[in-house]
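In the part that follows, the structures are each spelled out as structure tokens.
Derivation of every value follows stated rules applied to the coordinates shown; laboratory data play no part. All figures in this text were calculated on a predicted structure; none of them were measured in a lab. Cβ atoms are built from the backbone, for glycine too; each structure is taken alone.
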Structure I
Amino acid sequence: MKEQITLEGSVGSLSAVIQKPELKEGEQCGLVILMHGLMRDKEFPLLVMIADQLEALGIASIRFDFNGRGQSQGNFEDSTVLTDLGDARKVYEYAASLNYAKTISLAGHSQGGLVASILAGELSFDKIRCLMLMAPAANVKDQAREGTTLGSKFDPKNLPDFIEVNNHKIGKAFLQTAQDLSIYGIAEQYYGPVCIIQGKSDKVVPEIYAERYQEVYRDSVLHLLNHEDHAFNYNPDLAVNIAVEFLKDEIFYI
């Protein structure tokens, strides 16, 4: 069953969807927080496919629009990885308050994967059952320092007020925070099971960033998929099946 809800985020209200199986009174299930990429929203097909399959397996999920995207409040131009991280913390706090959530896991695509990796590192294995990353955008820091973000070039030492990418304005605050972002140092503090799914033909996030994630985690598996782009358009069913199988196995693991 699906339920539209509104949560308080880091800079305003967040629009979210909960999907959960039919539960008897007092019954609990695992719950997965699903996070979308920079210029996506909670209806990104990969996340919807994952949520639908998880529900069929008896696992709940929450997917939400980060501030400035979809139906959530906020201005996209003002958003940063840190404001997105603030949103994710708020959603985690809400999920942790649900009496039917037996465990909480994190999953994300692109910048949502980056945010999920940092949040998992901030928390601990007793709070996050498992972590699933799809093309996690850990290259955001290198790009901001080099002066090229998603194909738009700028002077990294004299940042513009904004850059335009795919009819979106990415603001100066995003670039500033990205340059100083701590990624792997925080991510590696998560000791639980991690699944990383990466397309070998991804032109947005090169596979070396996924490989770096695998190196820093203590318990991880990396799936490098041939022909796949950043959105896994070649064979989305395969990517989703890998993600769901991992989440299912870890959530139901005894």
Structure II
Amino acid sequence: MKRLRRYLDLYAALWKNSVTREMSFKGNFLLWIVVELLWFGLQLCFISVLYSQTEHIGSWTKWQMVLLVGASNFIQQLYQAFFLTNCTNLSELVRTGKLDFLLLLPVNTRFLVSLRVVDLGAFVNALFAVCVMAFAAVKLNLHPTLGQFAGFAALCVVGVLIHYSLMFILATICFWTVRAQGIVWGYYNLFNIARMPDEAFRGAFKAVFTFALPVLLVSNVPTRVLADKIYSPSAWLLLVGVAFVWLAVSEWFWRFSVRRYTSASS
């Protein structure tokens, strides 16, 4: 408990530092919120155009798709709030040698590397995603139970951890290439696939983005919980299992990569 309290105090200090930084550049803070909202609006417009030509994609109706897009954006914004900036900055820590200082601190280095910066604007955008999901739920006449809300929240956390694990693995490639931002942002662009229903895909493509890069699972499974589209526990058990696997792999790869680090001065 003492160690846990120590890390909570440290994380509170990191939050305070992030708030101070964001408030020092209020214009940038507001601009990125607007940019993300515009992008979110374009996704919703795409759904409107798509469903002007058809009534269903697989078994997904228009408002179920809106619910899916909202859930996908919600998970993406939560990931962005906690982890995205930190994953993309790992290359700079290695290139400049600043990782040397973090390795010398008497705390878990991965904790600092992964959580030292918080994107506060992403929480605002996540709130807008919740509003869209609520509106879609009203249109669908859904009345989720407390258990469904709890399941949805838990699976969203699992989805965020999957995204973090995969992107952290890609970020640690910088120990070999120095710069890995392009690889990291390449995976980030795959988030767009998450807003599509899994029933729209078949064959090898669906297998890859369900198991190897499980972006389809991350948003589809939580949305199915809210929309009463899950008829067996196999889907969420698969999501949880994939999360544990990728978390373990990312920890192993991080330890393996750090052993190869020789600092910027050598």
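For distance in nm of label points 7 Å out along Cα→Cβ at positions 82 and 138, the highest value in the series I, II is held by structure II. Consider the structures I, II: one of them gives 1.3 for distance in nm of label points 7 Å out along Cα→Cβ at positions 66 and 122 as calculated from the coordinates. Say which. The value was obtained from structure I. Looking across I, II, the calculation of helix-only ellipticity at 222 nm (-39500 (n - 2.57) for each DSSP H run of 4 or more, over all residues; to 500) that yields -23500 traces back to II. Each of I, II could give mean count of other Cβ atoms within 10 Å over residues 50-57, but the derived value 11.2 comes from II.
One of I, II was used to compute relative contact order in percent (Cα under 8 Å, 6 or more apart), and the answer was 18. Which one was it? Going through each structure in turn, the value belongs to I. If FRET efficiency 1/(1 + (r/R0)^6) of positions 74 and 178 (r between Cβ atoms, R0 = 30 Å, to 0.05) computes to 0.30, which of I, II did it come from? Label of the source structure: II. Here FRET efficiency 1/(1 + (r/R0)^6) of positions 114 and 226 (r between Cβ atoms, R0 = 30 Å, to 0.05) was calculated and came to 0.80; which of the structures I, II was it taken from? Going through each structure in turn, the value belongs to I. Given a value of 1.15 for Rg/Rh (Cα atoms, Kirkwood Rh), for residues 170-209 alone, point me to the structure among I, II it was derived from. Matching structure: II. Once mean count of other Cβ atoms within 10 Å over residues 106-113 is evaluated on every structure in I, II, the highest one turns out to be I.
Looking at percent of Cα pairs over 26 Å apart over structures I, II, structure II comes out largest.
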